[in-house]
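Below are structures written as structure tokens.
No value in this document is a laboratory result; all are computed from the given coordinates. What you see is a predicted model, and the numbers here were worked out from it, not measured in a lab. Cβ atoms are built from the backbone, for glycine too; each structure is taken alone.
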Structure P
């Protein structure tokens, strides 16, 4: 997450950049290069040995080392990391990589940070992630990772999409390498929409009309699950930024005292409140596990739309109806007077990987991440997860047969430079508290005024807490 002023803007895609990268022929599965093993005088990373530093071992990882990685077990699973771990174990005979899943990163790992024995590599993601403001001083700078050669011998920084280091830069320190390019959208079944002559809504008035059409077919417009109620907060913020412009993003990022009361935010909240009041949300979401709720959309097709990041296809791969043709569309604006065009969208590099300074094998954590950034490992991720990584030239034009992946490419091309994101939720770790408010709102037990007040109280609590380090965004 880029929290420094200019970097926060995070226009990580220049017009046509992704399209150009996707046009590169898909490389075959590549084995690691066997280069020279001669050492040099480059200092080794923590846990490494200077005498072991070489172009094949740039961090000086010791022989027969053990690497401890804890990976968020969410929509992408963890086996893309175990895939890289097997390559690493082959390249470093006698070494062992332990990859452990977690769905509660903060709960499980904060005690390890406190006791001084954190893992060597962490995917600090999910609703239970650790707020970056609390661990910034305990994380390695990632610059050495991207300056190192990949397994094919090319400097990693030369293989990445532009701007991908910005999301993980706090102040002047680059501490998190976000591995996946995440596209946020309204997802729907293109086949179902084609059958009924429906179009994704471009405004909230369109959404209301689509909700009525869905009701006529005994379906709902939206569905939600209790752990993912804030997916609708993400949708609301995206819509408000498109409607009101960058000042909305800055107001939220800087925890302003009236950020949730800005006219554009209120217009979106009122529009969403009207959808709730009309009964276009499937009831019971506050008591439904989120993947079960998502299955009501992707398998049962009892709801038409679902807001999510592009991990949704992989997350629901086993619970999606045959012929569903999952497709993404940009978030709606309030009306045609919006500051940004409908095609503008929320996209960012996600899945932030961090390396704790006090890890027992810092060099090993960096080496595992280096392997993950190889063509072989990045191709494996995109092919099996149907989502692009930050490594260029991996995804073919047919998206490995994924309509969702093809639609991501199309949306990014149409958005051009009109791409935005924000970081305050992850930076200050407010998602858990916001879930409570959003579940109540979507269930209809809290009105727009209550939603606004509840979210502002959470924001004010962070702003007024002198123990919480704030980052000014401009």
Structure Q
């Protein structure tokens, strides 16, 4: 049977307490006053694509593990480009081979579980990477603004059982509209909660799960982990209707990060697999204009598998956003006057971008074949004063390296959507320096000789032509994985 080989998650470092939202717009919606916990929010340079890249890097930690990837599927309802292959950008950032099949999967909140099911059903030679992420917007003062979160996850599957083998799957396509968003609208329209709960979740999901368990010849009481992206009371109700024990329900992480959209079922799946022991049954549910139900059994490999960054460690690596209006600005909901400093043309030279795409997207530097000096970007002349030899430099992948801060500047005068603009020189572990922007550093946080890693982020947005430009930035080294 086909199965899951590895998995990874990405939850932005920034978090906003729900009481901060309530303090700002509680006068509009009094129900916000009782909201607890926090939600994850993207920085200005993060979106669904950058989160998908980060989650995929966690699922594919080394370049050697990427050699076997033959198919990439990117699931999201908030892809930055409507007519450009977002999955191809993802594949480029991961330095995957150009012969892969890359496709976007969108249109429903169960896009990720549908993509996972399709990948498991069509595994051949090599591995398939399924990445999913959403950066959904919500109207200020709405329930969704407080309950939503930003984040993503990635899963790698193949024809081998891996850490969890697929036992059975069952699907229900139903045009049950619990919410919708038109292509020209930035916000969801959500229907009445009670009707959605009773006519949708409590009807469609139990029917689908009963059919799945009957097909698999598995007793409901034997399910060890129920992965369902539903509120706790609703999850318990569905489990009861199906006959699954309440203890099997996985925490939906609403208090820690909110509901992160299409990638949330895969985040919860990763959380379940991090806790699972060999031989346990894991039932994954995807809901949105129908139901996806996938049943897995963990293998003996689950005990030795360690994600590059666990869900718990990712949630623990947080920084609070206290400015509600800055959050709105980053979402594009509040237009802020940045002054003349922001008046610049961000036009991208597409011809140069294509010729230098390995430098830009894969962060590939050069190593001098004469003296071994590493430099970025690559050039025909070695930068070492004692060498200065001309010739083709051998490529060296820098994205997965760590580096140390050599010099840096916190520039409060230069334009940045989140002042200050932090940039400086970093020294790669393999040698060589690069002048680069920093990301995720709070004012005063960066220190000379601090270790940094590299993250794929938005460089800038050309609003005149509707184009987004991406590049790599230096960010703090995040916490390592710890298996529960």
Structure R
């Protein structure tokens, strides 16, 4: 099994990897299918199902579909151009994707939120259709947004999770047990094995360049969040808090009365900065999702800014180790809140961050695996219940607490020798089973939990 670090960490746009980035990616794939088709098309239609319908407006799914069909993509998203295009489409009811004729598309009529018909493959489902001049559907595809910006067609989903068809990699571990066995036999760290796998596919130069860009985008997102205040969009009137907290922390530096636990506020504020940017539709990196995008950058920033002896030379090892753990979770369970609740998002992110921090602090592969297990174990059962379907409450603060748990998990693991009661594989499987048993109203539908018990009008 091989999942690249650049699949796990993708530069994109908020507020949701599964509800915003995924539908935009699906639309781009459908346009490519149309371009290779012999048919002449005149219009487009789309229907959203399951969680994409229930929380679609709050997660900007409607905007993502419209912009995706107009030719926008997450990795090159231009917010100003997008706003202008949305206004034009709303006025003219037509999109102009490159390589295709102008296509009729009235968002008010051709984009349907189907709350009554869930599709069997995944909670995040959508159907895209192309029509001829008479309005008949001549091309149709069903897409599932399976978390973290990953998108699969109905046929792809039916073939199973392991869709990698590239050349073999040196260390193809599918479980944490296999990962530890390979590390012991090779004498290599988890990061070194992951690096060897990446280099075998894309080369050393591309890996270095890409990893550098990932951290650059993550760090820039933190900085923007720490410098921006105001009210987040969506109607909940949630105030941005990261800037105010950061300003207070800076003013308290050097004061003898500052409590030791204030370091938790630094971890939280870094994470909150990212997720406030995400909630505002800014540029973020899936880590492994948008809703959990603040945890890992916060822990990495904490390491670089607050840990003595930290070095940016270790950033690549941090990301590679984290990606290895994230790949195991995605392959054996889920990183989708709509499929398994927030344990699959913030829980996975915390496990990844704990593993990365443990690695750069000198942890053995066994200690790294232990750190990931501790962090994931203590998110088991966590629901995804966003108020009004917005990635704001409780999501923003939840990332801060996920970062704190990650650092604590790494520290605890480093205090031991790597031997522990619950293997990471067992914890991942437990998370999968818990997600399968969890009521749908607690899986990103905004039909239960805080979403219905908090006044939000």
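Match the computed value -11000 of helix-only ellipticity at 222 nm (-39500 (n - 2.57) for each DSSP H run of 4 or more, over all residues; to 500) to one of the structures P, Q, R, and report its label.
P
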With distance in nm of label points 7 Å out along Cα→Cβ at positions 113 and 153 derived as 2.9, matching label from P, Q, R: R
Which of P, Q, R leads on distance in nm of label points 7 Å out along Cα→Cβ at positions 97 and 217, largest value: P
